[in-house]
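Undergrad: So, here come the structures, one by one.
The numbers here are math on the coordinates, done by the rules we state, and not lab data. For clarity, every value in this text was computed on a predicted model and none was experimentally measured. Cβ atoms are built from the backbone, for glycine too; each structure is taken alone.
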Structure 1
Amino acid sequence: MNTTLAEDTVKQQAIENVVRMSGVSKVFPNGNVAVDNVNIDIAEGEFISFVGPSGCGKSTIFKMISGLIDNTQGSIEILGSQMNPMQQKRTNVGFVFQDSTLLPWRSVLENVMLPLEFQKKSKKEKIEEAAQALELVGLKDYTKSLPRQLSGGMKMRVSIARALVAKPKLLLMDEPFGALDEITRQSLQSELLRIWESQKMTVLFITHNVFEAVYLSTRVAVMTPSPGKVASALDVRLPFPRNDEVRTTHEFSDIVAQVSRDLKF
């Protein structure tokens, strides 16, 4: 009985830590050490942003978590398992890249349906689920549109819908708003928080914008210059739901200042 209880406790702790990186390093074949001895636990339901100078290994960390590349040393546990994420159900991890990466010849609905194409569901079910994902990001009236007919912000919404359609437990976002104007960017930040709160996902987000990181996150992980390490992980003690007024508070400014100080190595 005690052994079973202990095993259940360990299993529950593993689930609560959606991502656990222990002593993780990545050395590329050319000898470049991109990431060195990264240690971080990310709990279920967190929204954690990674900030740091260009080339510090933020994207490399995300690619290792998603299974696109292997780590050289250390261990990475995803959803309680040390298996390569690509060996798990593909619905567990979603990825939104810097570019919307939409297929230009496919409609918005058809682009969102891509992750469902190899699932054993009827075409009607796939269409319904893709339509629901588009409604979630505010694009229910654009199902038949082609990517060239959309603005940059709308294309990114489609990319987010495509990542959400498979209902991932973990969503990785690599500078998704970097190429957008500030007005569109702030609008999508608020939309992303609304989606995160409604879907109860764990989100890992890369940005170079400290204000964006603080506005979105429950924690901000600050990385050192290459080879990248996690120098600090600051709690963002601002209440949810958040609105634009939060950006003008002293509390917000204080956290931005702390993250900015930690970025100065």
Structure 2
Amino acid sequence: MTPQRWVYLRKLLSGFPSFPSSFSSCRPRVFSSSQSAADNMAEEAKKLAAYSAVDNNVQNNHVVGVGSGSTVVYAVDRLAERVRQEKLNIVCVPTSFQARQLILKHGLMLSDLERHPELDVAIDGADEVDSELTLIKGGGGCLTQEKIVAGCSKFFVVIADYRKDSDALGQQWKKGVPIEVIPMAYVPVSMTIAKHFGGEVSLRMAVSKAGPVVTDNSNFILDWKFEHTHNWKEVNTAIKMIPGVVETGLFVNMAQQAYFGMEDGSVKVRKAPVN
């Protein structure tokens, strides 16, 4: 643990009650408090990244692509705050039903790609970001619409906390690459991916209902747990060519900038390498 993180944890823990050391039954509470402090740190990091990205990349009269996930919630909070305070004229295009509901909840102007096919900026989260800003996305199931919106934007910005920052994909995110597939094709697609690229492919199952997860596009999601680093551009193209594949959660050469909320309360900004 870095000295900065220890100081930050102590600040977070200072608000929790202390107990005499003689009470052995208090030990589970200390663990619980530490876990709560770590969760609070991650949430604060998400907020810092989201606020910084919105402040630095959204201007008046912009059409903004709004991503999905827990970090984007903070981005929409800040966007709505700036619209109110600065009287901005902002149009929002969502990547999912969740994003659409966030936009409506905050009273922001909702649109779509039919009316606004070109976006000034898109802001979205990621499950993992490598050193070249290659992303794994789709942990929440919205990868296809997220990639469409990102592809329509002039500038694509990623927001995340320090846990999503990796040198190479698979270092932090252990659940694999999400792949959206037509339902009737999930078995042959799974077999083809495992045969050509190795690893393990599984159909993502729902938690609160029986059966598989169903996307906003009424498709299934496969999770491919790869065994080693690949040439992600080539792999992404090859998987997309398999009949039945709708889209992959590999975002290659798409993000121009990433904002990471860090453990010490700072924000790290990383730009994509110049090809």
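Undergrad: Determine which structure produced the value 0.95 for FRET efficiency 1/(1 + (r/R0)^6) of positions 165 and 205 (r between Cβ atoms, R0 = 30 Å, to 0.05), calculated from the coordinates; the candidates are 1, 2. Could you put the intermediate results ahead of the total?
TA: Working: 1: 0.95; 2: 0.55.
Of the structures listed, the value fits 1.
Undergrad: With relative contact order in percent (Cα under 8 Å, 6 or more apart) derived from the coordinates and found to be 25, which of 1, 2 does the value describe? Display every interim value, and only then the final one.
TA: Working: 1: 25; 2: 21.
Computing relative contact order in percent (Cα under 8 Å, 6 or more apart) on every structure in 1, 2 gives 25 only for 1.
Undergrad: Where does the value 19, 11, 9 come from, among 1, 2, when semi-axes √(5λ) of the Cα gyration tensor in Å, for residues 157-196 alone is the thing being computed?
TA: Numbers: 1: 19, 11, 9; 2: 28, 13, 7.
Source structure for this number: 1.
Undergrad: Still on this structure, I have one more. Matching task: 2.3 is the computed value of distance in nm of label points 7 Å out along Cα→Cβ at positions 101 and 173. Pick the structure from 1, 2. Don't skip to the answer; put the middle values down first.
TA: Details: 1: 1.6; 2: 2.3.
Clearly, the read-out refers to 2.
Undergrad: Right, something else. Please compute distance in nm of label points 7 Å out along Cα→Cβ at positions 45 and 229 for structures 1, 2 and give me the label with the greatest value.
TA: Working: 1: 3.3; 2: 2.1.
Top value of distance in nm of label points 7 Å out along Cα→Cβ at positions 45 and 229 goes to structure 1.
Undergrad: Assign the value 2.1, calculated as distance in nm of label points 7 Å out along Cα→Cβ at positions 133 and 237, to the correct structure from 1, 2. Let's see the in-between values first.
TA: Details: 1: 3.8; 2: 2.1.
Computing distance in nm of label points 7 Å out along Cα→Cβ at positions 133 and 237 on every structure in 1, 2 gives 2.1 only for 2.
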